[in-house]
Each structure stands twice: as C-alpha cells, then as structure tokens.
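Below: a set of structures, written as structure tokens.
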Structure P
Amino acid sequence: MAKTTIDLKGILRIGGGLIIDASTKTTIDLKELARIANSSGATIIMRNAGTKTTSDLKEIARLAPGKVIFED
C-alpha cells in the first residue's frame, strides 16, 4: 500500500487493518502506527520485518500486544 504515514495513521484510527512494508518506514513511524493500532483495535501485518532489529520488533510488539504480525 503506497500511502503516506499520515494516511496510514488515519486508517488505523478508525479501526482499519493494514499490511505494510516495514522496510519503507522508520522504526519511529512503525512504533507510532503500533500505538494507534493498539488503541483502535486494528491489526497490522508488517512485511519485511527482518529489516528491523530484534530489539525494535520487540518494542513494536510491546506497544501493541497481539495487534502486530511480523513477516520476513
């Protein structure tokens, strides 16, 4: 999905789930998207998660328990 991070945040805020390419977003953006998904109940599938460190993925997962699925 070729949308801006602002667009993705808006979709998540209203409860829409997303499949995104983690390699195209900063870790800071991914964390913010996770926070929003957690508060709205939306699910995010992050493809190419292997481009982020294990530490970053753990932090993202902590921010949205059960709401983020990582794919490599």
Structure Q
Amino acid sequence: MPITEFAKQYHFLAAQGGCEPQLTSHAAGNMKVGNDKAFLIRVISQCLPYIGYPRSLNALRCVNEAAKQMENKQ
C-alpha cells in the first residue's frame, strides 16, 4: 500500500472521531512504512478546518503516543 494511502486512512479515522485506539495504531503503522511524526502532524494540520479543533487535538495526542511507543521499542 502506498505511503499516501496510510495518511488518507489516518485522516478518515481522525475525522470520524471516537476512534483513538485505532488512530494510535494507524499512526504507528504510518511510522513503520516511512511517514514520520512531522508528516502526520502536517496531515492533521491540513485537515484541521474540516475535522475541527477537538478531533485534531485527539489525533495529535495519538501521534505522540505512537511516537513514544516506537521509541520504546527501539
């Protein structure tokens, strides 16, 4: 699956709301295929006007959690 497809899926989950465990695992999956934390933050920033501030904050928290999990595994 192309890297951009992982980013799209992350965006759709963030927009749906209430899917924080799935967002965290998708963020980790994105990082495994080459999308770094900064890229995911840019994706969330671009989606902010469409998904709203609260869901964007939830998505950012999930990215940070996934990054922390990835650091602990290394």
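The numbers here are math on the coordinates, done by the rules we state, and not lab data. Everything quoted here is computed from the prediction, not taken from an experiment. Cβ atoms are built from the backbone, for glycine too; each structure is taken alone.
Observations on the model:
- Ranked by distance in nm of label points 7 Å out along Cα→Cβ at positions 12 and 28, structures P, Q are topped by Q, which has the highest value.
- Source structure (of P, Q) for relative contact order in percent (Cα under 8 Å, 6 or more apart), computed value 38: Q
- Structures P, Q were shown, and mean count of other Cβ atoms within 10 Å over residues 4-11 at 16.5 was computed from Q.
- Structure responsible for -14000, with helix-only ellipticity at 222 nm (-39500 (n - 2.57) for each DSSP H run of 4 or more, over all residues; to 500) calculated and labels P, Q on offer: P
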